[in-house]
Structure 1
Amino acid sequence: MTITRFAPSPTGHIHVGNLRTALMNYLIARKAGGTFILRLDDTDRERSKQEYADGIQRDLEWLGLTWDRIERQSDRLDRYAEAADGLRAANRLYEVFETPTELDLKRKKQLNMGKPPVYDRAGLKLSAEEKDKLRAEGRAGYWRFLLDQERIEWSDGILGDISIDAASVSDPVLIRADGQVLYTFASSVDDADMGVTHIVRGADHVTNTATQIQIIRALGAKPPAFAHHSLLTGAKGEELSKRLGTLSIRDLRESGVEPQALLSLMVRLGSSQPVELKMSLDELAEGFDLSQFGASPTKFDAEDLWPLTREANQSRPFAAVKDRIAALGVPDELAERFWRVASQNITKLDDLADWWQIFANGAEPQIEPEDAEFIAQAMKLLPPPPYTDATWGEFTAKVKEATGRKGKGLFMPLRKALTGQAHGPDMSEVMPLLQVVRARD
């Protein structure tokens, strides 16, 4: 069975970069009829917050990315301790004591000598007596994984064949001095125990993948199939990571972006396929293919979400918005007409409120100085509401006859006086919705 996972840390709100990872893993599982796991990486006790965990679930549910089961790493601490003991017994986990300052000095020395800044495995040479002495001096030991210094190779679902020389990589720290297990370790144990078969994540994890492949094998499991998608940049190619806090799913939702628009953009970014609005996850899954994605950094522009949001909203049937329209106070007998008229002139669903404000309470007339006399004359020819489908044609015919105006010089000033807008729905459709006309007052 295909098993994928999305493993965010509940230390903040998920953003568009996280979503790309979640969506790809979700679609792989959905296409295969497999299992999609939401796994909260909450081993950082100080930074992990329940409010963020709740927010992650709320954001995924809004997008329709439902999970088959949820796991919390904080519930698996005993399992990590057990796995660590197994690695110690196999001589794959060793204790070290260097401080950050000492490690920094070592790296600088290696670089000055033209060598790669790889940990020198000094901890392996420490005797039991030397370790006891360091502890007596107040040093806290932490634990590194002993890599087999060989080439680590895999066929990446996006990047192609990858080969990394483990001798060029430092033995990764898996357990901190305070006992906290780090991402590289906890994730490897989880992927092994949960039978994860496919992992898609950002290209910044390639080196992590190399070390995790060895860790998973040391745990006695088969590594998953890996794929590393490109990283997002801003619209001009600038680094996006510093702006991701302003591109959270929560903030995009609150701004009025529709989930179908966001998913449709994210599923095609970085691929050879054009961005097209898809209204269901089944449609997204049908066209999803990892082989269509490239390795080059991918430009993301939040402005691209608005045309898709507009298209999504304008394609909705009346039944989908009936309750929302009723909540605006639109009378039942006008509701369907209101949607038909307003729907093609909105981007966000919140824009409906602005149109009903115009129809229900009248618009602030927009009258150019040169049109003031014309509008005053025209409004004397407009009867009070209610209006019918024929009102606009009858009204403009009378105004044309009385003033001699025609074409744009006739219709545009009248539209702006009645709706306060230079553009909008067909005025013959608008008139039956107008409850108040301020320009008549």
Structure 2
Amino acid sequence: MIKSKWIGAALMVLAGAGIAHADGPKELWHYYAAGSEKAGIDALIALSNKKNPDNQISGRIIPGNAVEMRRQLQTAFLANTPPAAYQSSMASELKTFVDSGKLHDLSDIWAKIDGDHIFPEGVQRVVKVNGKPYGVPYDLSLISNIYYNKAAFEKAGVQPPKDFKELTAACDKLRSAGYEPLANAGGVFWSLYNFYAPLVESVGVDGYYKIASGEAGFDTPEFRKALELYRDTMVKCYAKNWSGKTWTQAADDVVNGNSAMFMMGSWAAAYMKQAGFAPGEKFDVFPAPGTSGKAIFQMDVLAVPEGPADSIATANKFIEVAASADGQAAFAVPKGSIAPNIKVNPSIYDAVGAKFAAEIAEATKANAVLPNLYFLLPTKVGSELGVQLEKFAIDPSKANEDDMISTLENLRREAQADGSYLKW
């Protein structure tokens, strides 16, 4: 009898959780907490709510990044209280929840927005799992460009370098002129983003995807060559005490003339523009050595958890707006990112944004659009790659190089054994 009462009470709690999820407010979870990022997502939500008065959605900030979002979602799934939609990264970040049966197949809304025609092939391949779309792109940022302070370059007599030899020579001149050559920031992402240029230079586009699929090991001569090229160029150019800074502080150093260059995603352009540093006038960008004709990108997508019909309906309405040319422009302009939808008129971009758009278009034609490797790899492997690369950037010793290669290769083999890799 006691057992029956306990079971009954438990069922009532679970039922209550389901009802709360169905009847509660429809939320979009995201981690755009401030600045141009928040301005972009707020503008997109406002546009959707204007177009869909009967399917309102509200934004809820999850402090942190994709890693913290993953943790919060895992808790929400256990409690049966996921949001209507959420900001996700691409590739393995989606696959993790697809494999556990938590995500809603977006094939119907994908067909409605004509996803196979409005998004480039290189973008489509990292939102589909087993051929089905589980994410819809709305925020694309290139991470393969280097920003530079035009006054610093003029004072030092430096031109944007076209290869790694020219880069190190420019760094020497900039130091002699009183500048820290290349800003950087602490954290698992930023040094890793810088590393992709030496990596692509060393292994090529095909080799990049082979690392992503687990076909190529971390103990190959080519990967070691990439580490050593990174050490002898990017790391050599880094500003003093860079590991104690945030990316915004590093960008401030470029704006204030303390540092001459900064390799960061497209969002840094909006940040510097908001600081009164005019794009094309005060600062400009050039492709990092090894990436000319290519585009390495980071992308956020909208994903929809399985849930009640009304929640999915609201999510679909929001996604329809977010994927449209108007929706993507509403987000991209204040955020300072590139619209993944190729139908968006390029006139919405400023001088630097127009360069980003041209780069992604050129790379798409050459089939050289490369998604952020961190998210192509199985979650454990990608996370450890970021940790190990930052450790190496702080101390690029032979011991750290060997330790990094050994640690990553062991993880790769484990991930291969349990089937965690996917050929994107």
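Figures for the structure shown
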item	result
Origin of the derived value -16500 (helix-only ellipticity at 222 nm (-39500 (n - 2.57) for each DSSP H run of 4 or more, over all residues; to 500); candidates 1, 2)	2
Highest-scoring label, criterion being mean count of other Cβ atoms within 10 Å over residues 41-48, among 1, 2	2
At a computed 0.25 (FRET efficiency 1/(1 + (r/R0)^6) of positions 73 and 257 (r between Cβ atoms, R0 = 25 Å, to 0.05)), which of 1, 2	1
Value 4, 16, 21, 18, 13, 10, 7, 6, 4, 1, 0, calculated as P(r) over Cα pairs in 10 Å bins from 0, in percent, assigned to which of 1, 2	1
Structure with the greatest value (metric distance in nm of label points 7 Å out along Cα→Cβ at positions 265 and 337, set 1, 2)	1
Which entry (1, 2) yields the derived value 12.5 for mean count of other Cβ atoms within 10 Å over residues 121-128	1
Parent structure of the calculated result 183, given that volume of the Cα convex hull per residue in Å³, for residues 57-272 alone is the read-out and 1, 2 the choices	1
Answer label among 1, 2 for the case where distance in nm of label points 7 Å out along Cα→Cβ at positions 33 and 353, calculated from the coordinates, equals 2.5	2
Structure with the greatest value (metric distance in nm of label points 7 Å out along Cα→Cβ at positions 169 and 361, set 1, 2)	1
Top of 1, 2 by relative contact order in percent (Cα under 8 Å, 6 or more apart), largest first	2
Answer label among 1, 2 for the case where FRET efficiency 1/(1 + (r/R0)^6) of positions 345 and 393 (r between Cβ atoms, R0 = 25 Å, to 0.05), calculated from the coordinates, equals 0.75	1
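Any read-out appearing in this document is the output of simple, stated calculations on the displayed coordinates, not a laboratory observation. Here the structure is a predicted model, which is why all the values come from computation and not from measurement. Cβ atoms are built from the backbone, for glycine too; each structure is taken alone.
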